[in-house]
Structure I
Amino acid sequence: MKKLYLLLAFINLFIFTFYGQETKISTADSLLNLGSSFYETNPEKCISLLDHAAIFYNQSDNKKQQAFCYQNIAFAYYEKLENIDNAITYVNKAISIWKDIKAPLKEANLLKYLGMLYGERGSYSKGVETIRQAITLFENNHFKAGIAVSYFNLAVLYDHASKIDSSIYYFKRNKAYFEIKQDTFRIFSVNNKLFESYLKKKNFISAAEIYDYNLSLEKSNRVHWQHLIDYYRISMNFYKLTNNSELYDINQKKYQQLSKKLTEQGRIIK
């Protein structure tokens, strides 16, 4: 009888523990999904929900999902709220987990992002060093796409440091890789950056070439709405600088129409 009681007690404890963990994971998943749905429209709520999801993932020892929560919080802070310091804090939290569970590609992916954030904050040397660490990890794991994206982040850093020639060089290296892959999303995005860089150099011939290139991609469903907004904004600046009122008006109209549509959808436009 005593052995039977101990066996039943053990089974009850196992069931409680198992379903307790299941409940935490289910709650964390729900918070993650709900939080992600607010990324575009209410980043503060997104951050709060993902932070709570991370707590439940930590309690259930799901380090991978906890890291994803932290890095998505970082993206929301930077991309939507322009809060660089908090973005850096959460990126470092995620990097620590990826390093701990030995996920070098995930670690490298965030190191390149962290380096760009350091550049945004004016810590250029630290930023370059951090991105170089990411490139080394990508090279060691034979991941060429990661290297190419690191070039993009390095170019952004050099742009903030007002080293425009270096910035253009690395944007072109990024673009060369994704043109081989025919990745319209990446090509359109880096073209916007080159467009701005050429305007800073007052290289209007190259700027016009980029304008035409992205115009040919404008209708692709692979182009993100934020990149379209950026393209119209940069184009307006270009045609203001070159005194072309007709093309300025065309791009202003596109900008206003898309902005109105996105605002009505509740999206936050930068």
Structure II
Amino acid sequence: MTFKTATATTSPTVVILSLSSDIGGELALRFKREGARVVGTYRSDLRQEVRDCIHSSDLLKLDLAHPSAYSDFKHFLNMNGIRWDVFISSVGSLDPVGPFFGIDISSWEESININFLAQLKMLHASYSYKTQGLANVVFFAGGGTNGTFENYSAYCVSKIALIKMCELIDDEAKDLNTFIIGTGWVNTKIHRQTIKAGLAAGANLEKTDSFLKSGKVGTSYDEIFEIIRWGIKHGRKTVGGRNLSIVGDSWRQGGEALVQDLQSDPDKFKLRRR
């Protein structure tokens, strides 16, 4: 089945921030197999399989934290005539790991930039290059949504801010279907940062080490891909401004009951005090 969006009449264009991340690279491969044009950025080495499936002119090596990243990204989109239907940010870093008062504050600030501000700057830079009609924007949530995430304060607060920003964008930009996804445990290289941090990670060190040694896949890349397609299919009325959970929400097999719940409750899966 060829991937389509609600408004695309031809093969849609998908922009992915951080193709060098495990999730970003795997999503690129799946969207390409479904007939989409994939355009993306990468900061570190790009897997050969991912590089081979994307035209070289659709790849941009970019450090999102660099002062020129905003203008460089706009120039890239303009020069390549890109009009995107789907924007996905798979950018993320757990560092610095450790208690707030025990870590370097400049590293903490840098993490806020990477995990929150820089991603929104790239969306802002690319907004004028979206397709006409409704386009789709997807971010990824993280630990701490329903409690504390000890020793990962920069990462946690950035993800909480992204959740709220999705709601704010949904309220302001009626031409975007903006939603954020909690993936649960995914066996990716980001966990190396926890292992490297050692005891500074606190209780999460043992949890992470146990998960990695178990050989479990956790949430699969196919599930991540499918919930994105589910959110795009059901559109802004259903998922706009919401924080979806792959593990906890009943979206599989069509998810008709969940669709009805979401459409009848504008506050569901958003940051609220109850």
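Please treat every number below as a calculation from the coordinates, not as lab data. It should be emphasised that the depicted structure is a prediction, and the values quoted were computed from it without experimental measurement. Cβ atoms are built from the backbone, for glycine too; each structure is taken alone.
Given a computed value of 1.10 for Rg/Rh (Cα atoms, Kirkwood Rh), which structure among I, II does it belong to?
Considering all the candidates, the number was obtained from I.
I, II: which one has distance in nm of label points 7 Å out along Cα→Cβ at positions 41 and 185, as calculated, at 3.2?
Corresponding structure: II.
Where is distance in nm of label points 7 Å out along Cα→Cβ at positions 89 and 257 largest, in which of I, II?
I
Taking -12500 as the value of helix-only ellipticity at 222 nm (-39500 (n - 2.57) for each DSSP H run of 4 or more, over all residues; to 500) derived from one of the structures shown (I, II), identify that structure.
II
Which one of I, II has relative contact order in percent (Cα under 8 Å, 6 or more apart), as calculated from the coordinates, equal to 10?
The read-out comes from structure I.
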